[in-house]
1. Which structure, out of 1, 2, was FRET efficiency 1/(1 + (r/R0)^6) of positions 84 and 212 (r between Cβ atoms, R0 = 41 Å, to 0.05) calculated from, if the result is 0.65?
2. Where does the value 15.1 come from, among 1, 2, when mean count of other Cβ atoms within 10 Å over residues 116-123 is the thing being computed?
3. Quick check on the output: -26500 is helix-only ellipticity at 222 nm (-39500 (n - 2.57) for each DSSP H run of 4 or more, over all residues; to 500), derived from one of 1, 2. Which one produced it?
4. State the single structure among 1, 2 that was used to calculate Cα Rg over 2.2 N^0.38 Å, giving 1.24.
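Each value in this text was obtained by applying a stated rule to the coordinates, not by laboratory testing. Bear in mind the structure is a predicted one, so any value in this text is a computation, not a measurement. Cβ atoms are built from the backbone, for glycine too; each structure is taken alone.
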Structure 1
Amino acid sequence: MESFKEYIENGDSSMKKEKYMDAIRSYTTAYNSINEESDEKAEVCYKLSQSYFALEPKNIENPMKYAQESMQIHEKLNENDLKVMDLVNMGYINLDSGKRDQSLKYFEEAIELSEKIKDIQLIAMTNNAKAEALSSLKSKYSEAMAIYDKVITMTEKSTDWDNYFEAIYGKLNIMRNRDLNEAFDTGKAALDKVDQIMNTIKTKKEKKEFKSSLGYIYDITSDIAMELENIDEAMKIAARSKDQA
């Protein structure tokens, strides 16, 4: 098992460096070192799926092959929460390769399973994924916005801030194509929400990590300000993002 962990670590390191072929070699060696269907086998299948897709996004044969094997293992082990992650992975593989309709089928199945196991965080995550897929079509903007609003309400109650701000980000991407001023107001309100949440966090380290994880909210709001040619506000937001917690 030590060699397996070493191969996984090497693969992870190569992925971070965007050396995808090296990552595939390491993960494949790890894959071949385990015969039984186990969490470890499923983990390396998931990583192989990701690395193959990063290497060649237009060819989804290998990404889907390993994603499906990971899901089959999780099904046999009765690990429905991890099966949800496999479905989401397959959804994004299809979405990012231009197969929106197929991606929605995987996201719908992931939502259904999340609701079955009553995992609030997974329900939010899978709905965000579905909304993202829908938002790539202007004709589906309203449906996507309704899903994002549902997720925002749900996650604010459960204090699931990761999915909360992912939904905010999704809304902002739609709103900037409809009404820049409304999008800017929504972005500024989101930044105020970040500050509000930070006031409830006790340690400076945790505050800093929380704020850093939401850099994309500052970035999109600043970008919207620039589109409005409001350079002063864009600069204020940029400075605000760098303020020490």
Structure 2
Amino acid sequence: MKKRYYISTAVISYFVLLITTIPAHTITTLINDNAPVRIQGVSGTLWHGKAIEISINDDLSLSDTTWSFSTLALFTGHAAAQIETRLLDNKISAEVGSSFLGRFFIDDLKAKLPASDIVTLANIPLAQLSGDIAIDIESARWKQGELPTASGQIYWSNASVTVMEAASLGNISITLGESEQQLLKADIKNQGGDINIDGYAGLVPEANYAVNIKLKANAGASNNIRQSLSMFAKRQADGSFLFKKTGSLNQIGLM
């Protein structure tokens, strides 16, 4: 047993020593030629380096990206790297990687960006968002062909949405966790604003999703805001509106 351990340690050590000396640009050239990703301004090594710009499908652009791989993770059967980058001049940091069995993960993902940037990134038509969104994902795990799991929180402060008229949503919190079926679930609530929000969205067995959110106009909400709720949610006996939707992840391109 000891002999096998020493051999494994020697092999991993040699592998680490080898890739720490590989210039990063040799790998990025291969990626640029064979993937919908363009990496420019690369310096350093594959193990520890920096890229001035990374563009994905010409839709998403990351700037000033640095990465640093963890040697210790290799001895636990993982490849993990600490990543720092900027998206639309907003700082993002996380530890990303995968196990040798093909299970990917993101840990300690932290980002803060204006809600208006979400409209640009998601190409949301006919709507304006304002406020600041803070993302703090403790852990996310997924594997090709399997449903993902995640834990953490997304907090949208001073939230508002404008379609025909601006509606204040106060401060929205989205808490990620697991449902009774041990599948990803997001509890959604808010405090303050013109509309009270309380509900959840999540994954259900057989690669489906479900959304169930109760919306209720507060006393200060205008008639236009009250009427707009009926455009996408069903009025309930207590005067609230229920937005309820289920479907297959295949329909929205996630599986």
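1. Values: 1: 0.90; 2: 0.65.
This value belongs to structure 2.
2. Values: 1: 15.1; 2: 12.6.
The read-out was computed on structure 1.
3. Only one of 1, 2 returns -26500 for helix-only ellipticity at 222 nm (-39500 (n - 2.57) for each DSSP H run of 4 or more, over all residues; to 500), namely 1.
4. 2
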